[in-house]
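Trainee: See the structures that follow.
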Structure 1
Amino acid sequence: MIEGLRPYSEMKPSGVAWLGDVPAHWDVVTLGKLGRVFKGNGGSKADEAASGVPCVRYGDLYTRHEFFIHASRSFVNAERAAAYTPIHYGDVLFAASGETIEDIGRSAANLIEGRAVCGGDVVVLRPHVGIEPKFLGYAANSSPASSQKSLVGKGFTVVHIYAGDLKRIWLTLPPPTEQDLIVRFLTRADRLIGRYIRTKQALIRLLEEQKQAIIHRAVTRGLDPRVGVKPSGVDWISEIPSHWAVEKLFRVTDPKRPIRYGIVLPGPNVEDGVPIVKGGNCEPGKLRLDRLSRTTREIDLAHPKSRLRQNDIVFAIRGGVGAAELVPAELDGANLTQDAARIAAGRGIDERWLLHALRSPSFQEQINARVLGATIRGINIRDLRRAELCVPPEHEQEAIAQYLAAALARPSSAVASTNREIALLREYRTRLIADVVTGKLDVREAAARLPVEVGAEDAEIFDAADDLDGEEADDEVTEDEAA
């Protein structure tokens with residue numbers, strides 16, 4: 001499909017560093033010249049409903065959709081929808097905030113047919129007539145546009161972008177007939193790459209299910225199938241080995257270093273500051289020094305009780321609730337934000353076993369049942385502390401940890417390898433889209449040979465691993481709740 005693609009024969013300087021040279025017959029314009037850019041209205045949690053008028057939230061933009069929105073997962077009561085901003089087919093919607101600079105300003109073209117609204121967590125671009133909305137959807141979220149957005153994002157724990165900033169984002173604009181051809185080409189490429197990614201994701205889900213089954217069996221029944229069992233006394237599991245106990249989480253942690261979350265206001269990122277762990281860093285493979293933000297030493301000194309030590313466990317309590325990881329040696333002395341909790345193993349508790357127990361389906365089921373919030377998911381420290389575990393003697397904890405290290409090695413390696421393949425596909429897709437919408441590749445002839453077959457599945461890729469809701473500040477976990 002991409003064989004034989006060449007640059008345009010005549011190019012000109014765009015005058016914009018992020019765009020480079022562009023085709024001589026294309027325009028270079030700011031978003032503000034393409035239409036009206038304005039912030040949405042509304043956003044009370046009391047308006048949320050299981051059904052009603054579709055309402056696009058910023059979480060829909062930066063966690064699930066790539067370039068287009070065909071449906072929303074959120075709704076508001078029909079009688080309250082008048083307080084929100086109506087969105088039209090072809091509007092481009094931007095997330096007004098996000099967790100990171102990479103997330104800020106994530107956008108999608110609205111292709112919802114019929115009535116729909118958005119709230120104050122979304123910025124709307126309503127383009128002039130004559131612009132292909134799908135081209136604008138690709139262009140507004142391409143890597144050159146994202147690079148410009150990252151320069152104007154403001155904030156730290158939550159990063160914001162404003163309508164006035166978005167108006168100054170530069171895009172290339174080909175003639176209308178060429179926009180149609182570019183959309184046809186990218187739709188086809190997007191669909192083919194998306195199918196392959198979904199196949200890889202299905203494999204990962206199967207591997208993760210296999211891992212979860214292995215973990216569940218080991219942490220709820222142990223390694224000896226001949227051992228006697230007894231009723232557990234809890235709803236989430238029927239029987240456990242007769243010599244095991246069921247304990248609340250806070251009973252197996254260090255009483256001198258109780259479960260707690262971290263810094264509520266960590267301030268701006270400072271290059272030579274103290275590393276801090278956010279909820280998103282608790283995912284396996286993401287708890288690395290080079291991926292962490294940093295706070296000032298003054299702020300860290302004011303929060304000594306949430307500092308981390310090697311072999312502590314960090315647990316996401318906001319956003320991707322339930323993710324857990326063991327603290328490596330390089331993060332000894334780091335701190336936390338309010339999105340993550342520290343869990344320090346107590347006397348007689350093997351931290352490797354505890355990590356597996358926290359990741360087990362039985363424990364995660366309890367956590368999910370206690371999660372609060374619809375737009376932002378979170379669990380209170382109080383509820384986390386009271387979640388229950390099946391606790392074997394220490395020598396069995398060590399044996400279970402050793403067994404799981406070996407039993408999970410093969411499926412974990414396969415998951416890591418498949419994730420690398422997906423990452424390479426996404427990088428290729430990102431580069432291809434950027435090259436096409438900025439005129440680095442001429443796809444007119446290739447697109448003209450393609451059939452017109454655009455549908456909802458063609459334009460979107462859903463990543464099950466990223467299927468998370470957005471966040472709102474009114475779901476913060478407070479010190480009173482932590483008591």
Structure 2
Amino acid sequence: MNNLAYATIAQLRAALDKKEISAQELLTFFINRFATYDKELGSALEIFDPESILNRHQNQGLLNSVPGIIKDNICQQGRITACASKILQNFVSPYDATAIERLKKQGALLIGRANCDEFAMGSSTETSAFQLTRNPWDLSRVPGGSSGGSVAAVAAGLVPWALGSETGGSVRLPAALCGVVGSKPTYGLVSRFGLVAYGSSLDQIGIATRTVYDNALVMSIIAGHDTKDSTSRNVKNLDYTSGLTGKIKPGLTIGIIENAINAPGIDPQVQALTEQAIQVLQKLGATIKRVSVPTMDYAAAVYFIISRAEAASNLARFDGVRYGYRDESAHTLAQMYAQTRGKGFGPEVRTRILVGNYVLSAGHAGKFYENACRVRRLMRAEFAHIFKEVDLLCAPTQGIPAFKFNTFADDKLGMDLQDYFTACANLADIPALSLPAGFTTNNLPVGFQLMGPYLSEALLFQTGHAYEQATDWHTKHPQGFE
């Protein structure tokens with residue numbers, strides 16, 4: 001093959017099967033790409049040595065010998081799982097996450113740990129304790145977050161696939177900003193066992209790839225019931241690639257969320273490119289229906305409260321007692337707690353913990369947390385009602401194109417609102433798929449998303465694949481990573 005860097009999983013598997021390239025050669029090729037390009041890009045916190053990668057590799061399966069990278073909050077046995085935080089920078093996981101276990105059984109080569117926002121808290125990958133990750137389309141801009149390292153590595157052709165995690169849009173948002181495909185499954189479809197918890201009722205492992213087929217293939221491997229996760233749905237494993245015919249489902253109706261496309265502050269080019277994508281879907285035979293989802297306007301606020309409340313609870317375990325960083329200068333237990341957490345956590349994580357404890361505190365829980373949960377229930381009911389009228393929903397993935405570093409350094413609200421279009425899917429537990437929609441006049445990627453009812457991944461992939469076959473945005477690659 002002439003251009004391995006941007007080959008799909010299917011193309012790489014075909015080359016391996018025909019013995020045009022060996023597993024060792026393919027692994028060496030991608031490791032060398034990280035060595036060449038990642039000093040500037042900053043997508044990986046660690047690339048493992050080739051021998052250790054191959055020793056953990058099973059010579060069989062759908063991903064046999066195809067390298068991918070894993071977000072640093074998903075446990076890999078015998079590897080550091082730091083969550084891009086100083087408090088866990090030397091923590092070695094004693095077990096594999098279920099998703100990792102399943103990938104290994106299918107022969108995947110897990111090449112390293114991808115950078116991310118600390119404990120997955122951020123929308124730009126600027127809060128990592130260790131390094132910045134840059135957008136491969138413009139190195140002066142962010143890749144989105146929190147799964148920015150995973151997505152940037154795929155967009156730059158350093159790996160053909162990557163795992164990230166979603167709490168409020170952390171795979172779809174960077175996928176849109178970097179011009180690739182990003183998926184968030186139905187809550188409970190992919191096991192959370194081994195995913196370090198941020199917001200337990202929101203978190204899901206997601207996938208970044210350059211094509212819908214590749215995304216559906218990886219989803220087919222990692223999805224399915226897991227007895228080790230109490231929130232796992234008891235559903236059968238499916239082959240999500242089987243319905244990718246290049247055509248949409250006959251009679252498909254797609255609801256266009258008007259209050260999203262016309263949201264205040266949305267970039268006009270994002271708006272225009274989303275409308276162009278809708279026209280493509282209409283030409284493919286979809287019936288387009290304009291709808292309103294009023295509760296979506298409250299999604300960012302509800303997400304802000306619930307995610308921080310759950311973060312405060314989940315991160316209480318990182319106290320210097322059992323594992324992770326401990327401040328040894330403390331003289332009392334109280335000092336050890338305070339100094340360990342003060343030095344081990346970055347400012348974004350500390351802020352979210354403080355807010356979480358505040359909204360859960362006596363006198364405030366009713367006003368904030370309980371009200372947020374009520375609105376979340378209304379949101380779920382509203383989505384369920386709308387899905388009786390339409391098969392899928394369509395909206396922008398992002399409000400603005402990739403922005404320059406420190407754009408929101410003094411505007412915390414502006415940064416939090418980057419999840420405005422994506423958080424509703426996490427709150428409603430529904431699946432979503434972000435797809436490339438084109439480029440702005442200064443060559444920055446734009447994405448739009450399709451959302452469906454519970455367990456509609458097969459329909460999302462079928463529709464997304466048909467759209468992809470009718471466009472060529474997935475064939476575009478950033479300059480400078482040849």
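Trainee: Please state which of the structures 1, 2 yields 1.00 when FRET efficiency 1/(1 + (r/R0)^6) of positions 299 and 427 (r between Cβ atoms, R0 = 35 Å, to 0.05) is computed from it.
Mentor: The read-out was computed on structure 2.
Trainee: Match the computed value 3.4 of distance in nm of label points 7 Å out along Cα→Cβ at positions 235 and 371 to one of the structures 1, 2, and report its label.
Mentor: Derived from 2, not from the others.
Trainee: Quick check for you: by distance in nm of label points 7 Å out along Cα→Cβ at positions 59 and 283, which of 1, 2 is greatest?
Mentor: 2
Trainee: Among 1, 2, considering only Rg/Rh (Cα atoms, Kirkwood Rh), for residues 43-290 alone, which has the greatest calculated value?
Mentor: Answer by largest value of Rg/Rh (Cα atoms, Kirkwood Rh), for residues 43-290 alone: 1.
Trainee: If Kirkwood radius over Cα pairs in Å is calculated from each of 1, 2, which structure is the one that comes out at 24.5?
Mentor: Clearly, the read-out refers to 1.
Laboratory data are not the source of any read-out in this text; all were calculated from the coordinates shown. Source: prediction; values computed, not measured. Cβ atoms are built from the backbone, for glycine too; each structure is taken alone.
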